[in-house]
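Have a look at these structures, which come just after this line.
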Structure P
Amino acid sequence: MQIDSRILNESVELETLEAIQIRLHKRADFLWFTLVPLIEGVTELTELTLGQQLQLLEAIAKVEAFMKTQASHQKLNVAAFGNVVSQLHVHCISRNTGDRLWPKPAFDDAAIVWRSDSELAEVIRAWRGLEG
């Protein structure tokens, strides 16, 4: 199963839950995860079996549980657009009234700020700490 290069370039793998890969987006403005069903050729949520849809919902719930441990989290935004990358992937973005783009969409930004390697490592350590 090949993940689209645009997803790979903008995120790092955290873990795989059954058929769903959880990836941390590299944007620094938001705590942002991209969930990728590892099923070849799927572009729509409705193309997943009910079991795969449940796996995706479980991954979303895990991401939200992590977000709730972070001080800046107020609201989870979940979206699957597919108008740029057609491969099915789901964005889970933590938003709050103090974020730079509030209340505009997180995608509505030309001035993207990327996390440094050390910032990525800090979030990854926190994610792994939730596991253990």
Structure Q
Amino acid sequence: MNNITHRLENVKRLQAKRWENEDHWDDINDLLIKELEDILSIESENTSALINLGAILCDSGEYENALIVLKRALDLGSEDKNLYTNLAIVMVDMGINPEEYHEYLETAENMRENPLTFKAYFDPHSH
């Protein structure tokens, strides 16, 4: 296993711990963003890092930045289910017309999740 893969596995584990440590949510998010940006400084086209960074930015309410990062992963050709799901989540959170994000959800139905990526948080009752 290469170093980047190991680092992405650690990012995924740490992001899951945010929910157990909500008092430290912002600190953990800052660590996650720093680590993902560091990975991207080494491998700028690492779509797993881009997808995870987009999810963290979305969870932090930075929807426009999240959309930019996720669309970069899309432009790089990622076929990860979490990418398409996260794009839709960001667009819902931004209040974008449903017709614009339904296509991403339909595409995601036929895809598989990359084990190194994760979904942004989505509360269906808040929309």
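Supply the structure label, taken from P, Q, corresponding to FRET efficiency 1/(1 + (r/R0)^6) of positions 8 and 24 (r between Cβ atoms, R0 = 25 Å, to 0.05) with the calculated value 0.75.
Q
From which structure (P, Q) was distance in nm of label points 7 Å out along Cα→Cβ at positions 56 and 104 calculated, if the value obtained is 1.9? Don't skip to the end; give the middle numbers.
On the way: P: 2.9; Q: 1.9.
Going label by label, the one that fits is Q.
Given a value of 0.65 for FRET efficiency 1/(1 + (r/R0)^6) of positions 40 and 88 (r between Cβ atoms, R0 = 25 Å, to 0.05), calculated from one of P, Q, which structure does it belong to? Before the final figure, lay out the partial values.
Numbers: P: 1.00; Q: 0.65.
Structure of origin is Q.
Out of P, Q, choose the structure whose coordinates give helix-only ellipticity at 222 nm (-39500 (n - 2.57) for each DSSP H run of 4 or more, over all residues; to 500) equal to -9500 when calculated. Don't skip to the end; give the middle numbers.
Numbers: P: -9500; Q: -21500.
The read-out was computed on structure P.
With semi-axes √(5λ) of the Cα gyration tensor in Å, for residues 32-71 alone derived from the coordinates and found to be 16, 10, 7, which of P, Q does the value describe? Let's see the in-between values first.
Details: P: 23, 11, 6; Q: 16, 10, 7.
Value 16, 10, 7 for semi-axes √(5λ) of the Cα gyration tensor in Å, for residues 32-71 alone corresponds to Q out of P, Q.
Quick check for you: by FRET efficiency 1/(1 + (r/R0)^6) of positions 80 and 112 (r between Cβ atoms, R0 = 25 Å, to 0.05), which of P, Q is greatest?
On the way: P: 0.75; Q: 1.00.
Structure Q comes out on top.
Suppose percent of Cα pairs over 18 Å apart works out to 50; of P, Q, which structure was it derived from?
On the way: P: 53; Q: 50.
Comparing all candidates, it corresponds to Q.
Only the coordinates and a few stated rules stand behind these numbers; no lab work does. Remember, it's a predicted structure, so these values are computed and weren't measured experimentally. Cβ atoms are built from the backbone, for glycine too; each structure is taken alone.
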